[in-house]
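What follows is a set of structures for review.
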Structure I
Amino acid sequence: MNLRIISKALFNFDAHYPRSIIAMVIFITVLLGLKVFELEMDPAIRSGLPRDHEIVKSMEKVDKLFSGSDIIIVAVESDSLFSSNTLNKLSSFQDSLESIELISRVSSIFNQKYIVPDDNGFEIESLLTEIPSDSASRQDLKNRLEDSGMIGNLVSEDFKTLCFIGQVNSSFEYDEFEFRKNIFELVNRFSDPESFYVSSLPITRATIIDYMQRDMRVFTPVAIGLCIFLLMLSFRSWTGVFLPFFVVGFSIIWTFGLMGWLDMSLDFIGTLIPVMLVAIANNYGIHIISHYFEFSRTDATATRGQILRRTIRKVGIPILLAGITTVISFLCLLSHSLPRVREMGVLVSFGILVSFILSIVLIPSVLVLVSRPQHLSREYDMSYVDNFLIGMGKLFTKYRGPVLISLSIIGIWLSMGIQYLKVDTNPDHYFPKTSTLRIANTKISEAFGGSTQMNILVEGDIFEPDVLRNIELLTDHIKKEHNIVTKSFSIVDVIKKMHSGFNGGELSMEVIPDDVELIHQYMFMYSISSEGDEFDLILDDIEEPSYTQILLRLQAVNTFAISKIVEDTEQFIDANFYDELPMELTGGATLMGVVNHMVIRGQFVSLIVSVIIIFLLMTAMFRSFTGGLFATLPMTISVAMMFGLMGYLGITLNITTSLLTCILVGVGVDYTVHFLWHLRDHLRDGDPFDEAIANTFKISGRGILFNGLSVVIGFSALLFSVFVPVRIFGILVMGSISFCLFGALATLPALTSLTKPKFLYK
């Protein structure tokens, strides 16, 4: 069907049934709004992956075999760490920490075992039998710590920081907020004068939810307030303010209401939905109001019906096309590897579609009922804006050669920065460096070689010497090739230590014995000399284990480096012994590495798909290959320039910035569509080219400018976020949309005036 026929039919529908339309919109808003307050928040990275993904299945297996993979690390710093008073106090702290229901075991110097060689082989003694009371006993304790390998694991090298590692029983559902509350109440009770630092994924997740709720309370009203200010400045009319505002508000309610009815949870990037809709969803209303007010000002004799019909005829098709392109660009996120990003694409597409429908249905229905804005003839004087825009058009067409050459040089130079672009999905980097969590993780990383853990799950006859040697081979390879891996622990370390103790403590005998029966005897002797629960994290069964874990500790680095370890380790396993010894990478670090890879792939695929689809759509719309190229070129160059600038500035890609592409493609192409469509209309009306450019800037340029400014100002609300990636994302969107806006208003006048493409005259 012809688009102009659709536009005419739409006007007739709005004009004949305005009250019914308004009533229906209010009814749907109330119906969907009932579920808005039932939304729950879920910041977990694992929940954002497909349930059948290998890393998800392996982590679920670890949860069942070892009662969960979550741990809590509490580091205690003191200048008098080994004084009697401090050690007695910390011993009581461990007892209190172990009393928390969710913590199944706590490892520290207070419960570690010490292998002591004797005439019969070795004995298993407690590392700390009693609290030292004098300097000699304190030195003896330090010697034991050095001999046992605890330095750098549970005690820092300078003997000023002690570490408690608790296993969180995450094999069942628990309240992370209550867990965090209990932990910090305990820490606060013991933390004076010692300094306590806490790191734990459950606590991180609870903190992220708190920050998400805070952000929703802060930057959504800020975004709405800024947009209201811009609308008031632009239109100087309550009609011009509240009609786009209601469209935005209804689209947010409909989107969150739909999530509630579908029992969807709100994740980290989901908090961006209100701001994205505030910034993007009012664009269609702005164009309608802008043209409606302009026609009202210039034609004092026309009725509101005539003005509205003229407005719909003028902007209906470009708005329709802009809405379609924006929706399609976000739907292209369905090609992304991460389910959460795909959901985000669908939800934002739904919200934008709602805003588009309400803009072309609700706003005209209200304008039909309200009085004609008579005040505009004297108050709505935007001639200074018009003169500025017309001057821009003349400047860019007169100096089209230098303009195009300059923009090309700048675009190529900035685009070359893409080669330096990296990805980082580490949740620690969500927070400012001054936050309690970042400070704690930094302190733990400095004292103990990192707070990030990678697990490797091994299946087989664990006590077989060949199996143990393969575990040792893999561990040695990882530590040799990747210096960010600072510590490792596995059953191999325990057995080698026992074999050395059995042979008089000789370091040369700290190897894996060849006799499997001897290994079983070692483990039996160890188990009867201790509680045996120190193996809960690395063995599924102490007598006949079928699974074991290799625990690797990593320095706090970006996930780009972690993804390299994951990739290299998987290749080493496949190349050497996977067929004979099944191994699975799991744990928090592996999860981040996998997500890192999926972000890279998803970003690239969604960009390519969205650009191709938008290009084909523009080509079909203008019935010209050149038209499709002209419509997508400024947007494509702007995307490349922004990613290049990120590379130069060291700004990393993450799950949040992966949304940047669809915003740039979906919103950026709107400016070119409006400009080219209205330029073609003026040329078809017989205007000389320079006059057509001037009229396009005068009539449509204002709407394009206000549209771009509303997006920039709307996303500026993200600067108030607690999360570092969100603030950076806000800056990137503001900068990239400015690129797109300037690209459309500068590149297109220069390019079209130089080439005079035929599609503009058809």
Structure II
Amino acid sequence: MYRIDTLRETRRMSTQDLLLSIEEAVDRGETAFEIAASGQHDIGGPLWNREGKTLRFHVTNPGQRVGSMCLDNTEILVDGPAPADVGWLNAGGRIAVRGDAGDTAGHCAAAGVIYIGGRAGVRSGSLMKHDPLYDPPELWVLKNVGSFSFEFMGGGKAVVCGYGCEDLSSVLGERPCVGMVGGVVYVRGAFSEDFVDDLAVSGLDEADRAFLDKGMGPFLSAIGKPELRAALTDWSRWKKIHPLAFGECPHKRERLSVKAFRTGEWVRGGIFSDVCDDDFTVNATVAHGDYRLRVPSWDNAAYAAPCEFNCPASIPTQRRYNLLRAGKAEEAYRLVLDYTPFPGSVCGGVCPNPCMEGCTRGSIDQAVRIGPLGRCSIDVTVPGPAERTGRRIAVLGGGVAGLNAAWRLVRRGHEVTVYEADDRMGGKLEQVIPRARLPHEILEKELKRIEDMGVRFVTGYRVDAEAFQRIREANDAVIVATGGHLPRVFPCPGHERIVAGIDFLKAINRGEQPKVGKRVIVIGCGNAGMDAAAGAYAMGAETVTCIDVQKPAAFAHEIAHIEALGGKLVWPVMTKEITEDGLVTADGTLIPGDTVIITIGESPDVSYLPESVKKFRDWVVPGPDMSLLDGVFAAGDVIRPGRLVDAIGAGRRAADAADAYVRGLPYVPVEKKLVPAGQLGKAYFERCRQCDLPDANQDFNRCISCGTCRDCRMCYESCPEQAIRREDLPDGSFRYVSDPERCIGCGVCAGVCPCGIWTMRPNAPLG
């Protein structure tokens, strides 16, 4: 249960901060919320658990729009009353208010159920609608509703029980159901029928009684009044209001022609006759060319897809899938090598795949299988550089950041040497990541590919200040990427008893079989903590307890693996002291243990750098061009701790900066713009309900290709003016062009494009 008290003494939490806190908690996997509100708006929606779990909210004292735009798999219980717009635009949520609701309860609801345990204000249920693909929305009110309720109602079911309202002349207020064209309103209690020219009022049929009888129990239970069922199920006291079909209306008027409306109603003697003079001429043509209000722009690849935008390495997955769609598999597999030499070990192995977290397809069914696609590039080769520049660049550190930089630089024709303190290249991929998570043969293949490209490896070389100066003098540029290998340890009593997780994992990967006690405690519940726990079991531990100050951040499958081995995860836990008996928490509880391993991160050792290098605590601070000194650039964990995929992106940026430096060119960082979500046509893609997903290299049909044209020709075929043509270009590519002499700026091309390629822009004003 995630609890939030929005009022501490005299300080009130803002609505924005509350909603951000809830969103972050949902992203972390929280599903149950206890919110003591103080009038904050929009509590409860729109939110979605990525695993499809139900989100439950228990709220007191909310502000307006509680449950607004609420999605399926969300349940909200409000203890007490709620102000206006309860369940506004409800899209599937189950909302219960145990008290009165303000105006416009259920306004524009399209799905879901709203229960009001008291009165509802004016215009409640107005503009309710029903998509036939989903169950109709429902609005249940225990007492009465205010005037103008259910106006312009187009679908759904409303139930007004009229309980305790016997003294009211109308439980529907004044002028209800104005403009009602769909749906049904069930009413118990008195109301005037003067408004029903286009509506029918009748008793209940068998289907009506069945609906009310089935729904009454859950309604009364939700509002905490199950004892009222007997009083509210006397169906003889109920009536039904529903719209008549056009032909059934008793006072049907003949339709006016457009001309008759304009001449009789609109101007001459009509409601606007005193302010409007109309010559009744009509422009014979639709504006085109310079006279259009809007013009279409084919912005192919102008925006980054969410997968590319969220990938620190900026790998363009949509381009890879377009190549696969065109039957160019080898070209697709080679494309990723333009960004990293580690498609199998990182992208297809240990990466948490932020690209898949951002995938637009994930909001339809499941993300396109981007991570596994990297494994298809393990055995792919790419040609060496066409020419050599003669420039020499040294890379300090043979981890992911350094090797990614070296790979990029050697392919641009530079002579690159990588210096590594360990006896093997690979950094944490080689030294720390368990072999069970990353098969060693994959890493060895990718390291050999880097070496075969011409990168010179120097192992067992620890850089000090003197060596750094020699290397700097002997090369045209230097990249500092020595990573973070100094373990961070709590300065608590007994900290000298703690075993550094990074040293423990390195020893396992070296085959040294480090000794542990029977009872092991791991501080830190991230992926490194799960790796240490698995290693402890492998080294003979009988029990492992993992603790953290916050909810575990490790992958769900990593946590499940440790729990399957018998491990326990406990949080929140603050460490007070380490003793020979185990770990003592801040509240004095002893967690028994013989060995304590810590995995809360590492710091870099950059003591070899000159004092003039700017630092923040233990980390270096590079300039906008990634430089620390003239010709010296930084990448990876020496700048800040990060994921291995972050190291790939950092290595790429450092390589680009060093390349520009040795060529005498300015460094221009690549700026990515995310494709606007509103331009994407998700409605064109059928949901994979069975989640019977194809192999990663065959998943291209589910890829929306956000921001990159997939040549589907929908714009070409849909243009009402035949203004769009497709052109083949000399380099084998293509483009779509809009003819301004035909185009009328209607925007159909932008509306039908599933990939968000066409953008409608305001036309330049006539000069």
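Can you say which of I, II returns -21000 when helix-only ellipticity at 222 nm (-39500 (n - 2.57) for each DSSP H run of 4 or more, over all residues; to 500) is computed? Mind dumping the intermediate values first?
Working: I: -21000; II: -6000.
This value belongs to structure I.
Of the structures labelled I, II, which one yields 0.25 when FRET efficiency 1/(1 + (r/R0)^6) of positions 230 and 606 (r between Cβ atoms, R0 = 25 Å, to 0.05) is computed from its coordinates? Don't skip to the end; give the middle numbers.
On the way: I: 0.25; II: 0.00.
The correct label is I.
If Rg and Dmax of the Cα atoms in Å comes out at 33.2, 99 when worked out from the coordinates, which of I, II was used?
The value was obtained from structure II.
If relative contact order in percent (Cα under 8 Å, 6 or more apart) computes to 10, which of I, II did it come from? Don't jump to the answer; show the numbers that get you there.
Working: I: 20; II: 10.
Label of the source structure: II.
Please compute mean count of other Cβ atoms within 10 Å over residues 518-525 for structures I, II and give me the label with the greatest value.
Values: I: 17.8; II: 24.0.
Top value of mean count of other Cβ atoms within 10 Å over residues 518-525, among I, II, belongs to structure II.
Mean count of other Cβ atoms within 10 Å over residues 358-365 was computed and gave 23.8; which structure, I, II, did it come from?
Numbers: I: 23.8; II: 18.9.
Source structure for this number: I.
Comparing distance in nm of label points 7 Å out along Cα→Cβ at positions 206 and 430 across I, II, which is largest? Please list the in-between numbers first.
Details: I: 1.5; II: 7.9.
With respect to distance in nm of label points 7 Å out along Cα→Cβ at positions 206 and 430, the highest-scoring structure among I, II is II.
Bear in mind that the values in this text are calculations on the coordinates, not laboratory data. Bear in mind the structure is a predicted one, so any value in this text is a computation, not a measurement. Cβ atoms are built from the backbone, for glycine too; each structure is taken alone.
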